[in-house]
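Undergrad: These are the structures, in structure tokens.
Every read-out reported here was derived from the displayed coordinates using simple, explicitly stated rules and does not represent laboratory data. Computed from a prediction, not measured in an experiment: that's the story for all the values here. Cβ atoms are built from the backbone, for glycine too; each structure is taken alone.
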Structure P
Amino acid sequence: METHTPTREEALSLLREYNKSDSLLKHAYAVEGVMRYMASKRGEDEEKWAIVGLIHDLDYERFPQEHCKKTRELLEQRGWPEEYIQAAVSHGWGICVDEEPTTDLAKTLYAMEELTGLITAAALVRPSKSVTDLEARSVIKKWKDRSFAAGVNRPIIEKGAEMLGVDLRDLVSDAIMGMRNVREEIGL
């Protein structure tokens with residue numbers, strides 16, 4: 001099958017076909033926003049990075065036991081470019097797949113995907129319940145409390161920051177800025 005460059009509309013349609021959970025959709029929008037922000041900051045293709053962020057958990061709701069593996073299959077069937085597929089799949093590196101993130105796109109997704117969950121949790125305990133007034137120092141303070149958002153895999157975020165060669169506080173600041181850009185879509 002010939003590859004084609006997917007549009008956001010195609011990605012969104014595919015995401016909604018395989019995911020009905022409001023929380024999973026909001027997570028996808030959060031990661032999309034962060035990836036778009038990071039692409040803009042790094043001078044990369046914003047649409048490509050955002051689309052990869054949007055579909056990264058494509059298979060999670062319907063095929064949790066095949067997470068990331070099924071995404072590869074679904075995207076290959078639709079002729080998506082390997083760069084998109086590899087980035088989406090490798091965000092599960094060390095958890096459910098052996099495919100390591102090798103591009104800046106893939107490394108950024110790997111670092112940011114878990115971080116959006118921690119930021120969401122940190123925003124929800126604020127009086128405003130918003131990312132609008134959330135600062136990196138608040139997230140870092142919550143980071144140290146391992147019982148807070150205990151499901152967030154902090155070592156993955158740390159490894160991602162290391163892979164990107166960025167300070168954790170800077171990574172958190174960037175993620176917050178990206179999430180602010182989609183605050184209405186994610187309800188924060």
Structure Q
Amino acid sequence: MGDASAKARCMATREQALKVFGKYNASESLLRHALAVEAVMRHFADMYGEDAEYWGVVGLLHDVDYEKYPEQHCRIAPELLRNEGYDEAFIHAVVSHGYGLVTNVKPELRMEKVLFAVDELTGLISAAALMRPSRSVLDLEVSSLKKKWKDKKFAAGVNREVIRNGCEMLGMELEELMRETILAMRKAAADIDLE
């Protein structure tokens with residue numbers, strides 16, 4: 001079954017997802033991260049002609065268990081999401097972003113590979129934007145981000161290997177993934193405090 005049938009499997013809405021996210025998370029920084037990933041997922045869904053609402057909700061809820069259960073990240077999420085009425089395909093998509101780190105659920109669909117690739121990258125982009133005089137993603141360019149990428153001390157918590165692996169899964173060059181992710185985050189700049 002392809003990504004296009006995702007909507008038929010789970011009629012998730014953004015409004016519902018925000019309520020679910022808020023039920024398990026109070027952190028403003030985690031919400032900004034979720035909104036950034038949501039925006040990027042919607043951008044890539046549009047790029048690939050897929051369901052932006054569904055992809056966005058997957059992005060919004062990808063860290064649903066992180067604040068309350070950081071040591072069990074991606075292992076508690078299935079139970080929480082089942083209790084909220086999300087189906088197994090949705091749960092697989094959410095959990096697959098932790099592949100090789102906290103779970104052995106491999107990203108299979110293109111949507112899952114995008115989530116895997118951009119989750120860490122949004123953190124790097126946010127950190128790079130905050131270092132700019134403007135504190136904005138609106139004037140952040142790929143060339144500046146690549147300099148930060150090479151500095152292993154900068155945003156040291158960002159797993160660059162995961163981003164590289166995500167690029168391979170998608171068959172994308174790192175520079176292209178950076179460019180598209182920056183463009184997507186610009187669309188949500190006000191919501192993620194990077195305007």
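Undergrad: If FRET efficiency 1/(1 + (r/R0)^6) of positions 98 and 130 (r between Cβ atoms, R0 = 30 Å, to 0.05) comes out at 0.20 when worked out from the coordinates, which of P, Q was used? Don't jump to the answer; show the numbers that get you there.
TA: Details: P: 0.20; Q: 0.75.
This value belongs to structure P.
Undergrad: Output the label of whichever structure in P, Q has the greatest value of mean count of other Cβ atoms within 10 Å over residues 58-65. Let's see the in-between values first.
TA: Values: P: 16.9; Q: 27.5.
Between P, Q, the highest calculated value is found for Q.
Undergrad: Work out which structure the value 54 belongs to, where volume of the Cα convex hull per residue in Å³, for residues 26-65 alone was derived from one of P, Q. Let's see the in-between values first.
TA: Values: P: 54; Q: 46.
Considering all the candidates, the number was obtained from P.
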